[in-house]
Structure I
C-alpha cells in the first residue's frame, strides 16, 4: 500500500504538502491537480485514523452506549450513524457495560483520539462525570438522561409512566404491581415510576412496587419469587425486557396471560409484537431519537444553536397482554404453583 511519503516523492513535493492537501489545506492549483492525478492513479486511500491523531479536529463522533446487546441502544446507534454519515461524520462506539468507570474511561479515550464531539447514553450523571466532561472540553450531548448544565435529549419518561398508569386503571385493574429498576437511573428508575405513581394516586387502588435489574434473566428470577406472593391482577415492567421476563416466569408457573394475569412494559421492542400474547407497551422511537442525537451533536460541533433540552414523544401500543379485570382473581399457591380461584 502506498504511503504519504510515496505520494510526495511521486509528486515532487514534501509530505507536509500532501498532508495539507488531504486535510483540505491550501496548496497551489498546479500541485492540487498533480496530487489528484497521482492519488487517483495509485488508488491511494488515506489512513483517516492516523490523520486524526495529528489533526486538531476530526470528523469522528465518540458514542458511549450502556451495553451492546440492548435493543434501545442498537436502534439509537443506527439513527445516530445515519444522521452523522449524512453530515460527513463517522461514529466511534464504546460500550460501558453499565459501569460508570468504563464510561469515564471512554470519555478520556475519545478525548485523546481528538474526536469532534461525544454522545453519551448514561444510566446516571455523577460528579465524576461532570468533572470528566469539563476536563475533556469537547461538545457533549447526553441521550436518555438530562442534566441542567449539558445539552440533553430525552424520552418523555414521566409521560410514559402516566400513560401506562391511566391505561391499566381504565382496564379496571385496582391491584397493581410495578416492577422497576434502581432509582439511580433517573429516566427509567425514577421518572417512569413517578408518572405511574401520580396516575394511580388520583384513584382508589392498591399499588405495590418492587425492583430488579435491566436483564431479562434477572427479571424472570425476581418474578418467580414475586408471583406466588402477589394478588395483583396486572404487573407492569419498567422495560420490555422486564416484562418479557415476567411473561416467561408466568408461563413456568402455569399462569395464563392475560386471563390469570395481565402484563405490560415500556420500550416497544420488536420482540414484543411476536411473543404470545403480544405485549402491551409504551413505544419509544429509538431510531428517531438517534437521528436527532446525530443532528444535535453536529450542531454543537459546528457551534450552531441547539436547545439545552429536547424531548422525544412516546405512545402506547395496546395489544393482547392486558385484559379487563375479571370477577375471579387468580393467585398461585406457593406449595404447588397451581392456579386457584379466589
Structure II
C-alpha cells in the first residue's frame, strides 16, 4: 500500500464574493491518499482559534508540512501543529506573534524552523518555543520594516512581500530558504552562491539523492546541485501532461521516488488572480482549468503515469505531499 499525506485547504464559496487569498479558505485539510486504490480521506479538518487569526474571514489551511520523527509538523497561517498520525490527534500547538502567512515548518539541527512568509523571514524556535533567531530572506533586518511589538497573527496580510520565502531545508551541511519572488534558494549559514532555480516563481526545495528538487509553480521540476548551486536538469511538465491543453494548475508539493515523482497541482481559480500569475499564458476559462490533484510522472521518459483528483474528497488547494509510514 502506497500512502501519502497531502496538506492544503478547502476553499470558501466565491460565487458572489471575490475573495483575496488571505480570506479564501474556510478549513485546513490534512488528507490521506492511497495511490494503489485511489482512496482519499480527510484525516484532519482544522480551524485555528479566533485569538490567533485576523478578525474578518481568516484563511484556514495547512501549508507545507514535514516529518519530525513519527510526528507530523503542520503549519497554518499563524500556528504550528504537532500531529500524531497513529491516534490522528493534534498533540499540541505552537504560535507566536511573529507568525504571519507561515508557509513551512521543519526541524533542522534539533530546532524548529518556521517560515514566516509575511515577515520575509525564517524564525528558529528554542526548546521553550521562544524565538531564538530570525533569519531574513531579503538581506535586510526585518525590524527595519516590521514592528517587534505587533501581533502579526492578527494582520490579514503584509503584502507585497519582497522575497516571499516558501520553504526551508538542509543540504550539504547548509540551511537554505527558497524565495518565490527571486526564483532562487539562498543559504542561511554562509554567504555562498545562491541556487538560481528558474525564470518563474518557485515553491518547494526537497533534498533527495544528493540533489535538491524544486517545484516551479508554472509546471516545471528542477533538480539542482547544492554543492555548486548549479541546475542539473529542468523538466517541463506541460508538453507531456494529459490535460488536453488545460493549464496544469499551481504546482506545489513533491515526492521523489525511484520509479516516479509525485507532484501536487491546485486548480487555478478566479479568486487567485491577484496572485502572481504572470507565468500563465492560456486563458483560465478556455479550456477548463484542471482540478486539484496529485499526479505521478516518469520524468526521464517525459510521461505522466497517473493522477488522482482530490477535489471531490474535500481539498481545494495542495501545499505539500509526504510519504506515510507503513502500517
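Here is how the numbers come out for the structure above:
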| item | result |
| --- | --- |
| Per distance in nm of label points 7 Å out along Cα→Cβ at positions 80 and 312, the highest-valued of structures I, II | II |
| Read-out FRET efficiency 1/(1 + (r/R0)^6) of positions 160 and 192 (r between Cβ atoms, R0 = 30 Å, to 0.05), computed value 1.00, structure in I, II | I |
| P(r) over Cα pairs in 10 Å bins from 0, in percent derived as 5, 23, 25, 18, 13, 8, 5, 3, 1, 0 - corresponding label from I, II | I |
| Highest-scoring label, criterion being mean count of other Cβ atoms within 10 Å over residues 200-207, among I, II | II |
| Among I, II, structure where helix-only ellipticity at 222 nm (-39500 (n - 2.57) for each DSSP H run of 4 or more, over all residues; to 500) as derived comes to 0 | II |
| When distance in nm of label points 7 Å out along Cα→Cβ at positions 208 and 296 is computed for each of I, II, the largest belongs to | I |
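Just so you know, all these numbers are worked out from the coordinates, no wet-lab data involved. Computed from a predicted structure; not experimentally measured. Cβ atoms are built from the backbone, for glycine too; each structure is taken alone.
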